[in-house]
Every structure is written in structure tokens, then in C-alpha cells.
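Chemist: As C-alpha cells, here come the structures.
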Structure I
């Protein structure tokens, strides 16, 4: 039987590299996995107890049935309050709860895109922004993040690539994989570009907004008076519960331009029933409960990130721009031959020294090549061993 082209074309570099790692582990090798942004894979960054207790309580009282397709009302209200605190008037009716941000993306692309439509996304970027649009007849064009300027947005490149086919302009802020955080002025400039294209909306992927170390992160919706913005966020990263698979999209549509497509989104949401009911109650506890624990989690991430940057600086053959947010490092490979085939670099390191990274070209064939992405989430003793192995690999 022939596979559908939409499935055969899908690539997800972050998990694709796990396949050979699993084979090595089956042979008895201990692989240090630095490939996936899962804080729960390492000690010291647990999901808060009060959120876990709320999840368990929902199970105990048998809140395991289907919930409303747009999300339980209490959670939608809490999300709206959280978004409003970021500077824009979000109501519960503007919020749709999804099975993670990835489902939100699939639903948005399904509702927006027809054959020939374009998504304009940053390069490098989170892989589904390249993989999913082609499933719905669209395609992705990348705009450049400038590696020589701390991965800042190349606004001129965006201007040169905007046209009538662009239905969605994406900003991942803080960025995955580079960790760049856009300034308010950059956000304003991006909104101004989109304002000239009335068929275009902005996707503001702000899943890492609580892990901003620059102090200048801002909500895109809070800066827009006319241009429609769909904000994406969820429980995975800032609330440290990625396996719960609860995300949301919050719609900011000052001029009512998105009403027809919003009807399509609601139809799609109803057709797929609902997000996990007990997990929604866990997320609700995170939004409504105390947040003092977040400071300790952020401090641990910053400490581990600082250790990684110091080690990278001391190793010949690699270098890295200090990220402004999230928990990734996008590391440049200095040797031209190795940089030309960054996937081979990653696989050779895996097989020879059992450290699992992700090749930069998996985040953008054009703008990510010659790099690798790693997480800085493990305790420093694990990171130390990983960097010792990376250094040995480069020396050999």
C-alpha cells in the first residue's frame, strides 16, 4: 500500500534522532539525551505539587468525562485573566483549549490554508511550522533570524517575502531553538509589516514567555490595535507539565477580520471532542494557585545554562550566542566540513560518545545548518559528562 505524500514528507528532527539512540540503549549503552525540551526528564524541575494534586483530585471525583470542546469554563476564564494581565483585553470567549500547542497549530492551519497559501515563519524554528502547512495545501517560507546579531529578526527579509499568499506570519518568542527574545520595538515593526496585508494574521507562539531572562519580553497581542493575533501558550514549559498535553490559543481580533475562519476553528474543535479533562484541572490549579515556585525553577535553569555557556566557550570548535530565554542552546560548529553535514556530526557523536543532540538543519535547512541544538535542563554533573564527551569527540 502506498503512503500518502502528506505523511511521507513529515520530519520531526527532535524525535527522529531518538531512533538510533534507542537502538544503542537496547545494546546496553548509556546515552545522555540532550535532544528534547522535557524538564521532567531531569531531576530538580518537577511539576508543582498543587498542580499534580488538582489533577489527581479530578480523577478521584471522576472528572474523566468529555468536557466542553473549547475547554472547561473555569480554565478559559483563568487563561483570559492571565492573558489580560499581559496588557490586552482577553475574554474567556477568546480562549480555546487544545491538546497541546501542536494541535492548536494543526487546527489553525486547517482553518486558514488553501492550496497555494503561505505561512511565513522564522528560520530557525520549531519543526511543525515547516511540517504541518503542507498537510493542508500550504507551504512554509522562512524569514531570517540573523545569527551574527544574536539571532535578531531580519525585518527587511520579512518585508521582501510578504505577498498576497501569506496568510499567517509567525513569531516564536522566546524562540525555539535559538532562545532569542524579540524587543517591543521589533514586535511593533513586525505588526506594522502585517498591517499592510489585511488577509494576514500573526501567530504569536509564546509558550516560553515565563522563561524570559532579558526583561523585555512582551505579549504581541498587547501591542496590536488592528492586526489580528492568535496567541499560543500552555502548561508544558512554564508550568513544567509537558506530558499533560494541554495548550491554548487566545484570539485577539480588534476589527473582526477573523470571524469566518474562527467559525471554521470552532467546527474543527467540536469535531475532535475535547482536550484531556483532568489535565485541564491541573493547569487551572497552576494558573489560580501560588507561583512562588517558578523563581526556583528559573534560577536552576539559568544556573545550568550558565554552566553550559562556560563549557562551550572553553571548547575549541564550537561557540554559542547566549540565549535570552527558553532552555535551549543553538551551538555553532566551527569546522566547515563538519558544519556542512550537521546531521552526520550529531549521529557520529551519538554512536561514538553516546550524547544525543539535534542537528540544526532539522530546525531550518537554510538558516540552521552548521549548528546543533541542546537542552540545558539536566543537573550540572550530567552536563559535565556530556561536555567531556563532546570535547573528546571534537579532539578526535
Structure II
């Protein structure tokens, strides 16, 4: 059925800043009833939950990136590659760094998050973040380069790799590094691999604090069985080039420091002249920005709160639910109705530690070990965009599983 010219004229113009989980979900949900333009500084969406596997040679980098235009094909949604540099609230337009100006009736801010250093000295200069494909490739290159250096020494020289932050990203990263050491690197050069130490440093009393104490303890035991040195109640004071200074404790040697201690709202959000709550955009319960009824914020950059009054976690399920929700609320407003309040449905948490080792918690249901590991694999494949990426990921995982090898051990950064 063709859309008449008058229908098109009354369709709202929606600009979406960010092509992550939230932005793309909102774009697809609005595609049939609005003129939508998605803006992102990259022409691909990064599947952040699997970035650590790129960093530890388990997956090829292009398997976690999917072209935005491919994701939006046949939807009628337009795409512009660029970054917003300012918003003109009076004329309802956003200016991009390409000098293009996009007019809108509704603006959805879905810019995501950036690494938060919490003011710790040396993080920016001496630690590697985990928020982009580029950073994942940099970690992989740094680890493999230091391993090659280690292979030249036949003495007791040791290589220390540290992951700071005991949340799911840090736990998965530390576990994957341990498996890289125990499998491929051991097969490449056993003596060098034996001289690698892996630390997981957590300021709090336990890792995976969003899980039950029992599953937290299980994850810690699993990591230790892989040879990871888990340090709890250990707050980082400063990251130096080759060591980490600890508040009130001994320094930890660290040739490569990976910072997985937290995230904050993407700083680009600060250019949009919108009210902030900390580093996130201040929103009402409907996800509409306070005092700006035509602007909405979703995902990591949104300051939405749960029933407990705390900010919602910066995870993909929140962004996916909010993307769908905001699309529906914009159409309500277009019809002259008031938007409804958003309620997050927590579908549980999961983290993988290594082969046959994972933890899953959904409300009172808890699972660990092999069934949890398979559940983790299936869910991540389900949400991965693009048939090619799914097939490539299955191929890489199958090869890694059957051979204990990882074929992506390339040093391919810009150095």
C-alpha cells in the first residue's frame, strides 16, 4: 500500500544520535510511521559484549562489527556518518561535524558510554580501555607484542597482565586471557607462557557484585582454577607504565593494564545543551528529557532510574527495551497523548569465565557451569547482528573449542 503525500507530510521527523543497541532498535520500531535519520560517527555497530574476545584473539574483529546501512536496509531509514556538534533547540535542528544540519520534530539521544577513570591518575596514559574495536585490537596487539618480547628471554623474566574491575567485562576479560595463556600461547612457546601472570583487581569485597554471593564465589573459584590471581578490596591509586600503585598496599607489576572498572555517559552528550545528571542526560520516567518535551535519551547516556531510585545499569537489555519504548511514546505524543512511564524488566545477568565455566542469574533462578556456558553462547549469538557475523563467530568458536587454538593472534595495530 503506497503512502499518500499528505500522510508523508504529517509524519514526524525523528533524528537518532547513535547506532548502538538502543538507537537501531528505536529506528526500526519507528521506520513505518516516521521519517527517521540515524547519525553515528562509525558506519558500523559494534557488538560490545564480545569485544573482549577480539582483544584475546578468540574472534576476528569484523565479526563484532555490522554495517549500519546493512542493519537498516529496506527500512526506509536514512543514515549519516558524523558526530553532533550542537543542537539548536529554538529551530529544532542538530548540526553535524560534516556541516550538515538535520531538522527534527523529535530527537533521540542514544550516544552510549565511554570509559570512566574515576579520577585515578595514569589511567588515560597507561591503561587500555575496552569500548571500541580499535581498543580491542590495541589490547590484542599489546599482549601479543609483550609475549613475543618474553619469548626472547630464557631466564625468569615475567610478564604481568592486569585487568582492573570485577564486573562482567573484567571477569570475562581475565578468564579469556587465562585461556589464551593456557592454550595457544602455551602451544606457541611453553616456557614463555609459564612466565605470564594474570591479575584481576577489584576495589570491592567480591567480583560480580550484581550476582548472588554464592555465584560470585563460584566465579572467583573458576578464575583461580584458570590461574588468575583475584585481588579483592584492592583499590587502585595510580596506573604507572609498568606497575599499579594500590591504596595502602604493595604495588602490583603490570606490563599491560586493561581498565574495565566502569563507564560513564558519552561526553559528546555535553555538547547538546541538555540537563545532565552526573555524566548522563537527566530524563523523566517516560525517558523524555526534563524541560525538553521533544528530546528523548535512551541507553547508557540516559539518566533513567529503576524502582529503587538508582540509575539503570549500562547494559544492552536496558537500551533494547528503551529503544522500543521511546518509539511507542513518540507516536503517542504525535497523536496528542501523554507518554507513559518506562519500567525496566530485568531479565537477569550472565557472565562467562571460560570453557564450560559461566554464571547465570534470573531473579531467584541460578545456574553455573556447562549449562550456563551454553546459555551464554546461545544468547550472544542470538543478539549478534548479521548472518555473516553469526556464521563467522560460530566458525571461530568451534575452531577454538576443538583445537584449543585461537587463529586471530595477529599484531595489527598501527604501531
Structure III
């Protein structure tokens, strides 16, 4: 771990560069090297070691050097006491749920949430482990309050939410959860710690898919849970060590490298997405746009109260067109790539058709199919021109 203290008194950009990094003691390199070894030298007498322990380099499944460096940086950026990094964003979600929940516990979770979280809570934990679940419109704090039970252990939300960009009041959700003795977890992937820090708003856990904005280059996978050390220790013991959801040293190193430019990239994502959301909203062939920075977004005031300095790079929008025309529009794009994931340096778009099993949970405007658009860091004018030419080619402009 770093010998330097990069606490909150230093700016976000400074911590993005320096937290978790230090001069390598062996080589003198000013960047941490990749430590690919999966085993570390034992002390003279190892008989007293806890072979399932963490915190001391023993075996990479127990925790490796590159993982520890990255955890230090993410804890600093998110305002958390501790952090655990796992092999993917889904590993972070499942590790949190698996470590925290037991049979007969109850979970309240948002109707706007990543499909893997939906499947984990609504299917796997519900059917396999008898964890009770209630899906609510988390943008309505009253629905969260009304769903709480004496056995509610966890409230889980995403804000902004995937894929319809719903917004939940984190402070209100935390207050409701804590009043009933429950904990609040927030998937913060769409915002990143640059735009939103849920721990500072009362959340107990923050989940980040490091694959997205924090890495930012579309070339590695990882996930993180950030919070108080006493809450994270069981996740580290169960999800990482006993279930083996560990991140590879190389992926940890790649994400560490990508995270240094997070604030610079997020500035461009924020600016470009705001410009393009306004552009799309003004087109007569566009049926709707959902972006938290637009005043037309139902959750704009809430987003403005908890997101700063921007609203991220992801939006949803629909066209006044049939199913095939949506697909033909995507096929005509030349700069924007049709692909899943988000938060990359390049712009990505995916058409989510009418057959999504969760359509009944979405507002009516989403029922005819829509796009999830992750705005990259290309020239905004080029992205707008690409959208315009594609719309003209399918005769919507």
C-alpha cells in the first residue's frame, strides 16, 4: 500500500493521479509494476498464518499487490474507508448479495437496474436461496418506504439506472433504509465517483463496474464494492477468498492506469452527452430523450441535487419509427459503434427492442423499443453529424 496519505483534503484530480501509487521499492520506478506472481514468500514460521486471511500477500486469491493498489485509489476517490475489487461488476454485485443475505431476508430493489442484478435478486437468490424480494419504482421514495418489512435487510438501487436512466434520491433511500434497520447499496456505475459519491449521501455500499468509466478504454474487466471496513470484511472473505472472484493482476493494473484520466474523460463525457441530448430532443423524429441533465427528465431536480459537476455520458432515446427502422438507423452509423457496455473512449449504442422481459417495469414511452447511447470522447460535432446522416439515410430527416 502507498506510504502517502491522499485524503479528502487533496483534490479529486490529484487523488486520481497519486492515490494507490508510490515509488517501487525494488526498481525505483515511479509507477507501480505489474506483479503477476500468484504466490508470495512466506515468513520463517508460517504455522500461525490464516490461510484464508487477507491483508497480507500470501496467495493472489487472498489478495495481490495490484489489487491492493487499486483498492486504495478507489476508496480515496469514492470517499470510503475500504474497498474490495473483484473480477467483474457482476462479481461485485453477487459478492455483496451472497455475503450479506440469508434465507428469509427481504430485499427492496429498483425496477430500473442492470439485468444481472435483476436476475440475481429476482431469480437466483429468490428461488434458490429463498430471499424475499420486492421490486419498486425507486424514483418514488414512497414506494421504497411502503415496501419495507421487518425482515428487510437491504435496499439496492441504481442511479442513474440501467437502461432507462431512472433517478433515485440517495439521501431519501438511505434514510428510509436506516430507519428500518436495513442497509443501502447503490450501483454508481453510470455516474462514476467523479459525478456522484453515494457514501457521502448516506449509502452503506457503493458498487462500481470498473469495466466501464473507471477503466474507460474497453480493454479490461473488474468490479468494486466500497464502504466501511467492517461491512466489507465478510465480502472479502466470502466472495474473493472462498468463492474465488478475484481480479487478475493484469486487469487491476490496466484499470489503475485508466483511472488516472477518469476526471478528464468524465468532463468530456458530461459535456458531449449534454450537447447531444439537447440536439436529439430537438429533432422531430425523436420520440423521447432521457438524460438527467435535461430539465425534461422527471428526476432532473433530484439528479442536480446529488450529481456534480455533471450527469454522465449515458442517455436513452427512441425514434418515431418501427422496429426495423431502429435497426437500420444503427446500421448506418459510421462513428458510433453498435455494441454493449458503456463508459468507453468510443461512443457505443445498443437497440433494446420491445421484447425485454422487464418492459412492464418501464414507463410507456420505452415500450416501443429504445436506444441506450453511451457518448464517448470523440468530437461532439462528429457524433452529431453521424447521427444526422444515419437518420437521413433511413428517411427520418
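Derivation of every value follows stated rules applied to the coordinates shown; laboratory data play no part. On a predicted model such as this, the values are computed, not experimentally measured, just so you know. Cβ atoms are built from the backbone, for glycine too; each structure is taken alone.
Chemist: Figure out for me which of the structures I, II, III the number 23 belongs to, where relative contact order in percent (Cα under 8 Å, 6 or more apart) was derived from the coordinates.
Modeler: Label of the originating structure: I.
Chemist: Out of I, II, III, which structure matches 16.9 when mean count of other Cβ atoms within 10 Å over residues 41-48 is calculated?
Modeler: On the way: I: 16.9; II: 19.6; III: 7.8.
Going through each structure in turn, the value belongs to I.
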